[in-house]
1. Looking at FRET efficiency 1/(1 + (r/R0)^6) of positions 233 and 657 (r between Cβ atoms, R0 = 35 Å, to 0.05), point out which structure of I, II has the largest value.
2. Taking FRET efficiency 1/(1 + (r/R0)^6) of positions 449 and 729 (r between Cβ atoms, R0 = 41 Å, to 0.05) from the coordinates of each of I, II, which one would give 0.05?
3. 22.2, 81 is what came out when Rg and Dmax of the Cα atoms in Å, for residues 505-720 alone was calculated for one structure; which of I, II is it?
4. Out of I, II, choose the structure whose coordinates give Cα extents along the principal axes in Å, for residues 49-456 alone equal to 97, 65, 42 when calculated.
5. To which of I, II does the computed value -8000 (helix-only ellipticity at 222 nm (-39500 (n - 2.57) for each DSSP H run of 4 or more, over all residues; to 500)) belong?
6. The value 0.9 for distance in nm of label points 7 Å out along Cα→Cβ at positions 81 and 521 was derived from one model only; which of I, II is it?
7. Given a computed value of 56 for percent of Cα pairs over 39 Å apart, for residues 225-560 alone, which structure among I, II does it belong to?
8. Any idea which of I, II comes out highest on mean projected area of the Cα convex hull in nm², for residues 345-528 alone?
Structure I
Amino acid sequence: MHTTFELDFPLARTHLGMAMGNGDLGVMVWGGEKLHLTVSKIDFWDHRGGMWIAEGCTYDYIKANYDREDGEKVQKALSVFQRKFLERNGMWCSSRVPSGRFELSFRGGVVPLRAVLEYDTGVVTVELSDGATLRLTVGEAQPLLFVRDASQVVEQIDFRTAWDFEQTAEWLESRSIPRDERLADARDCGWLQALPDDPSLACVARRLPDGIAVSLARGEDNAAARKNAFDAVDCAEFAAFERSASNWWGDYWADMPEIVLPDDRHNAFLKLALYKFGAANNPNSPLPSGLQGPWVEEYHKAQWSVDYHFNVNIQQIYTLGLPLGKIAFFGPLFDMLESESHQTIMRNNARNLFGIEDGLWLTHAVDDLGRQSGGISVGAILDHGCGAWTAQLYWLCYKHSGDLVFLRERAYPFLLGIMRCYEEMLEERDGRLSIPVAISAEYGCRNQNGQRCGPDPSYQLAGIHMLLDALEEACAVLGEEPRPYWQEMRDKVPPFTVFEGIDQYSKPCDRIAIWEDQDLELCHRHHSHLACIYPFDTLGASPTPEVQDIVENSIDHWIHRGMGEWSEWCMPWAAIIQTRLGLADGAELLMHIWRELFLNESLCSVYLPRFRGFSSHRRDDMKKPKETSEIMQLEGTMIGAVALIEMLIHTHAGVMKLFAGTPEKWRDASFRDVRQPGPFTVSATRRNGAFVEAEIKSLGPATLQLDIPGVRMVRIEIAGQTCEMELPAELVFAQAEVALITCAESRCSDSEED
């Protein structure tokens, strides 16, 4: 198994290096003749420009201005509210602010040769051309980096701030952010960056007898930030600091699932992705991961504000924590959502839209205070799927942990708040309950007819049914009384909207619509209309033949539309959809293409395709030099890892499926201690193309529906009893128990002998 990750210098671009972090501090280690340390802090926000759904922007107002024939009418109506925010704030949106980097030069022409990341300790060792080494450690929780320089080979410490880069300086000036204040003497160097209405940030480096300490700290002003940064250095005992960080990583890996695939490049990527999850999502971090975790490039403005995109990106970042069993790592995300600021904004949004006091409405891209970071538009404020998908994270954390206190005190209230807004949206129409107008995430960005929204988006309908399923089960567990209206919603809200089209062979072909009368007319990267398959999983284990036909038609039409506009986070999403449908070879091919197209040389998922010729996604940006335009997207890495794990094990329609997405070419594969809803931890082995054995540990009393495609009979040993069962089978655990499962068929036995 991979114990280290190694890269040879020169590493000419930020995202060709090593990413280090603790959720709060982000460090990117790269360079050529010098060693570059790009630093950033998760909470360095310029909050000016944050928006929300304002008084007067009611759902009735939006409905009155929606016109099926004029896609611009509703947007023009909403622009009134956007202009008011712009007039008041004088700028477009709140944003995280880039920081800069430190550059270490070495005596006698010495240069870096190799960087080695030790997974067990989180230490990055930089090997130098004279045989000396530097050992880099990021603190367990503190925004502090220690560079141990035992040979005292570092001759000079320079720095370049965001102001030293043309693109970033232009952006900083446009926001009237003051110039940085720079420090440089024989011992200390760095910079102090003030903001107009927010605390300052100090980024400082101090020489010590055995190395260099880099510290980032906030303060009321520059002087306070500087004091806080140097106080952190002065208070640190760095041998203990290194031990503490090493112990944290040891604990992190101690209960980590182990996944072994027949493709070593996949294995290398998976191990690095699991490391990055820990580096980006530390439970002790003051804030959760945004689009890029704690990392931000210094050479351009923070892309998309490096905010919290809740229409797919944040969910994809955090979903990896579920099969890993890292439920505590969701803590900063839920803490932020439940903070006074976020709750005030979400309740204000619901109040202004619907006049209710008990609803929660989450807009699609927000800052750490909950305020919209991307303007007031249909796509920004009319996607309640943002709240539904986030509510599902709460629900799945309960399902993967069995934590009843969490369910009662945190998950259930959030689910209720999101559902209350869906209830207010629905209207009776033609004997069913209908959403008068909403969006299907991001479809309006590329819609050829200019329409940005419409009635009954299939994405939103699937979100309603996911919430109904979760709330019904939650009420049963908690002894709560379901709201009577929920049963009417279940009966009268369709599972999706149907478009009555024709296929590529001119045959009638009913398929899932984007929204009413809106077909998937073009290649679209956000697979939201297929949410009933994934992520919301609302069609059940036995859909009717009619529903099955519509799903099959929808998948064929989706494939026919192609992937030339797909991005780094949507290809693994597509692979998960194919895995859930049993299209294992298609899923494997997608992951292979994704790896070649969106993983750079250091296995970092990047926003732009690595080369032209397959994808036209952001084609103009693809022509720019990568050293000034490459953007890391954390969700691409996280959802890529999820997609690979799902090919080995996933739970779909209430059935746990082993190796259901494993292609025939993956003759040997195994996994150990992967968490599944129930909660269960599962280990299993496939050898010579056939299932061999599995161990399923229940974390408490539970019932499990199990299936292993290609296997008809299994032998199950549980609680001292052994029996043979035909699959799919129901396993009942009376308490925390272990079930041992082997194949009871000759093909499986033959594979063991081979």
Structure II
Amino acid sequence: MIELTLPAGSYDAAIEAFNGGADGVYLGLREFSARKSAKNFSLEELSRLKTAADEYHKTVYVAVNTILQDRELESLVPTLRRLELLNLDGIIVQDLGLAHLISTRFPSIPLHASTQLAVHSSDGVRALAALGFSRVVLSRELTLTEIRTIRQEVLDIELKVFIHGAMCYGFSGFCMASSLLTERSANKGECSQICRTWFEDESGREGFFFSMKDLSSDAETLRELEMIGIDSLKVEGRMKSPIYVAAAARHYRALLAWKASDTETEKQLSTAFSRESSAGWLGGYDKHRPQDIRHTPSLITLTYTGHRGIPAGTILSHEGRYRWKIFLREDIHMRDGLLVLRERTGQGDEAIAFAAKGLTDSRGTRVTTLKKGTTGYLITPPELVGAEHLELRIISRHDATLPSHEPRSFPPYRYPITLDITVERDRIRIVGRDLPPFLAPLPEFSREIDVQEAQTAQKTDQRIRKTFSGSQSPCLTAGEVAVTYHTELPASSLFIPSSSLKALRNQWFDMIDTMIERSFTEQLQEDPRETPKGRQLPPRHLISPPGNAPLPFTDLSATVRALERGDAIEEILAVREGSIYLPLPPVFFDEPSEKRALERILEKAGNRILVGINNPAHLIWMAEHPEVSIFADIYLYVANTSTAQSLLQISGAFVGGYSWIERDTDTSEFPLVMSPAGDSFAPPLFLSRSCYRYDVLGLGCEGCKRRFTYHVTQRNRHYRVDVRDCMTTVTAESTPQEEVLSVV
């Protein structure tokens, strides 16, 4: 059965997900979460939730999906020790250094790749499998055909796919808009959602040009994903309420169970929260090559980016003062939340929200409910004047409340171990098995004890098992107790005082608990420091290919064409001090053709070339070409020593790299020579698979030249929008340092 996982921004949301039919939840901790504004979990709440999940037969995944610097990585170690003791079903990771730390020092924790790693190809999945990941959350920008290809080509790792919720305009993990414009990094869980704000183009047209419609999947899509062999489905929304989570769980459980549309649960979900939605790239997005003709609806919502609810009826006429006549297509109750959207010039749709009140039926009788299919009246705010013939929408229900769930209703989780207890004539020996990995090996535990011959038959086995299963250890529990006897007398003839057994039990568990507590403060043994490998690289803007400006990476196909027509290498790629720099694009969907183009460039450029790696997928190509010199480019996010170590263990071909561009990073202790990108380098704000020409301007694919440049502005800032082979890149043309964009 395919797994259904729901977001849990709080303990209440997690329990509602379980009650609604989710197979599992994913959540964040109070620190190191890509959703810092969610309530998130303390370790104690997580421990109690794990107990609840085991009782419900559910799974729990913890997301630590941000980029980490050395001091943060070090402070995370005690948390990883505690997560080991919780037997979690997986930890979702973006930072390659954290992944390296977990796979080498905490191998009992299943490692899952966050969608922040922008895995969109078979090579990307293979690369992460080689790094120790057991599951990959695929990029949201994949079609069903592309997902099927990945599944067919890579069978030995679990795959997870988003089916519902918010979609980012840019590839997750590559978005720099928030960081560059507001100094709030999306890679630190601080995204200010620049994509949801208002822009104007050169023609004077205005709109939310980069605000994606939310993703919503139907039963047919879920069935297709199940047939493809996808292991898990993911609903987005750790910032959403428990009401939303409960509704989403019920809706998608219904679709998975009945394999058909479920109108009622869909209405409940849309009432809880819904922007304008689409089927995204999963829903018949019929463009797998630039030359294909696309016919699917736009993925962009241009005029209103907020919660829209569900259509409830039509406002017919103004009946005097604030009383309006309405026709209902859904029941409306007193105190339901209602919404009217009214067009405005140059500002997007005006949203007028209000609570239902003053309800009267067609005869003027006051009622608490107006039934669908009827005409009635209600009182509205003054600003609704002139709203005749507009749609009335429901955005909340008056009775949409859920009970609060108390974490203390479940005890903290305790790691189950096996105890082998050997009873001898004058002592007892205890050996623990199935222990947390960091506790092995344990010292031998043996204590003298008074074993007497009993006057009456004893239930010695039962007493020993009951005593040792009753430990009050905060971390461990004896899930199984095996007892053997090396005595002249049978067990039923042995008398061991209960007080002696309890004392032994307490001594053994106290010893183990002390070792566990000590492990929480132990520092990981550092690898011996060696002379950093590599060399300093030029400032990053100096190695951006001049033939692909303003984009800072190489257009491989265009480069091949230019070389074959005889253009000088210096006109196409950056050449510095005799070296040719070729930074790879962080995204390419047609891997075979891109690899062929890269091979042709290598043939033309010779051994002077240095190739920049910008995606885990590139590690596969790198392993196939050990003779090529490699540098870690900006999108690998080398923010800590562990990431640099992992790259050098993958390949000795690395000659350096660029340190993480969103934070000042001390790289003096790194084993790989890291270079600052430099103040003159400005990466793209967005890298997107949404075609600006098609989705925003509404222009069809017929006759498209596949290369266009547009310009947009926002609050005196100017941006360039490049569309190349249906991919959109947005770069800043002017970003005054003294002005910080405020986002409402």
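Laboratory data are not the source of any read-out in this text; all were calculated from the coordinates shown. Since this is a predicted model, take the numbers as computed values, not measurements. Cβ atoms are built from the backbone, for glycine too; each structure is taken alone.
1. On the way: I: 0.10; II: 0.45.
Structure II comes out on top.
2. II
3. Going through each structure in turn, the value belongs to II.
4. Values: I: 79, 49, 39; II: 97, 65, 42.
Attributed to the structure labelled II.
5. Corresponding structure: II.
6. II
7. Details: I: 19; II: 56.
Source structure for this number: II.
8. Working: I: 12.1; II: 26.0.
Checked I, II; max of mean projected area of the Cα convex hull in nm², for residues 345-528 alone sits with II.
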